[in-house]
Structure formats: structure tokens, C-alpha cells
Structure I
């Protein structure tokens with residue numbers, strides 16, 4: 001019973017972190033530090049890729065400096081930020097690139113399920129990492145917890 005309560009608290013905390021990340025990313029979009037740079041197509045749906053000056057990339061603009069195209073990019077950015085704020089999109093991950101990193105987000109609107117914390121998986125992955133680190137660095141598992 002106590003484990004169930006602890007898992008619920010951990011899930012609530014992870015959800016809170018996910019929401020805070022989404023709000024921060026939305027603010028960075030509004031500030032012009034992040035912008036859509038592409039879309040990942042996966043078997044389960046689409047994911048929007050964001051990058052900008054903050055991530056080591058440049059803000060996407062029209063090649064010909066067409067104001068209409070730039071306005072469409074801004075409208076897409078505002079829509080993404082709104083979806084992040086109202087919890088229709090969530091941050092799904094990051095990708096390291098040769099000139100920085102990108103932030104991926106998606107949600108039911110793009111055909112992907114909302115990300116949900118999976119506590120037993122997190123705990124077992126932590127245990128596996130612990131075992132691997134102890135074996136690799138030749139550390140007594142009991143002294144390194």
C-alpha cells in the first residue's frame with residue numbers, strides 16, 4: 001500500500017515537471033528563442049521539432065524574406081505554444097544534432113498518445129543503471145546507492 005502511495009506521489013511529481021517544461025518551452029517560443037524547424041513522421045503520428053538560438057540553431061525564416069511566409073511560421077509557433085499551455089502537446093524528447101539540439105513535442109492532435117510516466121519502468125531502469133555502473137567501475141553495490 002505504501003509503495004502505491006509513493007508511486008502516485010512520484011507520478012504526480014513527474015507530471016508536474018512535464019507541465020513546467022511545456023510552459024517554459026511555450027514561453028521560449030513566445031520570446032522567439034524557439035521555433036518550428038521540422039516535423040518527424042512516425043508510424044504512430046507526427047512530432048513537431050523546435051529549435052532556435054537557445055539550442056544552437058538559428059530561427060527559421062523565409063529564404064526570400066517573404067513576410068507572408070514569416071507570418072505563417074509565426075502563426076504555427078503561436079499554435080504550438082498554445083497547445084503546450086493547454087496540455088494538448090507535451091515535450092516528448094530531445095535530439096542531439098551537429099550544431100546543438102532540438103526539442104520534440106506532440107500530442108493527440110498530431111496522432112501521438114500523451115506521454116505518461118511509467119513508474120515501474122523508471123525504477124527498473126534505475127536499478128539496471130545502478131548494476132551496470134557498479135560492475136563497470138568495480139564498486140560495491142551496497143556502498144553506492
Structure II
């Protein structure tokens with residue numbers, strides 16, 4: 001079981017940071033990369049509670065991921081995680097805009113439990129927690 005902390009969305013020894021945890025697989029002859037990216041979203045901070053209690057924002061306005069999740073996360077949830085999967089030609093890795101414009105087979109899902117997300121990655125893609133790295137360890141374009 002993976003337990004996240006308020007200041008760190010991914011437990012040691014899993015590599016990742018506030019920008020996410022990245023996995024890249026070079027496909028076929030090397031012309032295409034397949035990516036899995038776990039993007040952490042801090043959930044219900046003290047400031048969020050304050051804004052909701054004041055009526056300034058609703059939960060769904062502050063955290064639209066909850067709508068995609070389809071239910072409220074359990075009490076005490078610190079992070080929501082968006083899992084993105086897509087393919088992109090290696091010739092499009094030069095800049096972020098070209099990269100984004102040429103991504104194909106894009107899918108995205110939201111999880112409130114990192115263990116469940118990682119089980120999904122293992123079962124669906126054959127990718128384990130130790131396969132994820134920071135973006136610098138992949139060919140993902142630098143912003």
C-alpha cells in the first residue's frame with residue numbers, strides 16, 4: 001500500500017514530484033513514444049475548506065476532478081491523481097506545443113488512491129511503480 005504525505009504526492013522509493021511521475025516506452029522501430037503520466041492534484045487544503053465554507057467556490061469548482069471521479073473521495077484524501085496515456089512521434093519532442101498537438105490515443109482517468117492507480121497501470125499497461133521517473137528522465141519536452 002502506498003501512503004502519500006501532504007508535502008509529497010509519491011512515496012519513496014517511487015520517483016516523481018509535484019509535476020508528476022512519468023513513464024516512457026519507445027515503440028516499434030523507435031519512431032513513437034508511449035507515455036503514462038501521473039499528475040498529482042492536492043485535494044482540499046485548509047484554504048480550499050475556507051473558500052468552500054465562505055461560499056466563494058463549490059468543491060466542484062475548486063476540484064473539477066471530483067466530477068470525473070464520479071464520487072467524493074474518502075475523508076482524509078490528500079491527493080487526487082490524473083493518469084494520462086498517449087502516443088507521440090519522436091520527431092515531435094522538440095517543444096511542448098508541437099508535442100501536445102501531435103499526441104494521439106489520448107486517454108485520461110482520475111483516481112483518489114495511488115495504490116489503485118498503480119494496480120491499474122500494472123494490469124492495463126504492464127507498468128509498475130518503479131518504472132515511473134521524473135520528467136527529466138524521459139524525452140518529455142521541457143517547458
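One table, with the values for the structure above:
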| quantity | calculated |
| --- | --- |
| Top of I, II by distance in nm of label points 7 Å out along Cα→Cβ at positions 81 and 113, largest first | I |
| Parent structure of the calculated result 0.9, given that distance in nm of label points 7 Å out along Cα→Cβ at positions 41 and 73 is the read-out and I, II the choices | II |
| Origin of the derived value 23 (relative contact order in percent (Cα under 8 Å, 6 or more apart); candidates I, II) | I |
| At a computed 33, 13, 10 (semi-axes √(5λ) of the Cα gyration tensor in Å, for residues 33-104 alone), which of I, II | II |
| Structure from which -6000 was derived, helix-only ellipticity at 222 nm (-39500 (n - 2.57) for each DSSP H run of 4 or more, over all residues; to 500), options I, II | II |
| Highest-scoring label, criterion being mean count of other Cβ atoms within 10 Å over residues 9-16, among I, II | II |
| Value 16.3, calculated as Kirkwood radius over Cα pairs in Å, assigned to which of I, II | II |
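Bear in mind that the values in this text are calculations on the coordinates, not laboratory data. Everything numeric in this text was worked out from a predicted model, so none of it was measured. Cβ atoms are built from the backbone, for glycine too; each structure is taken alone.
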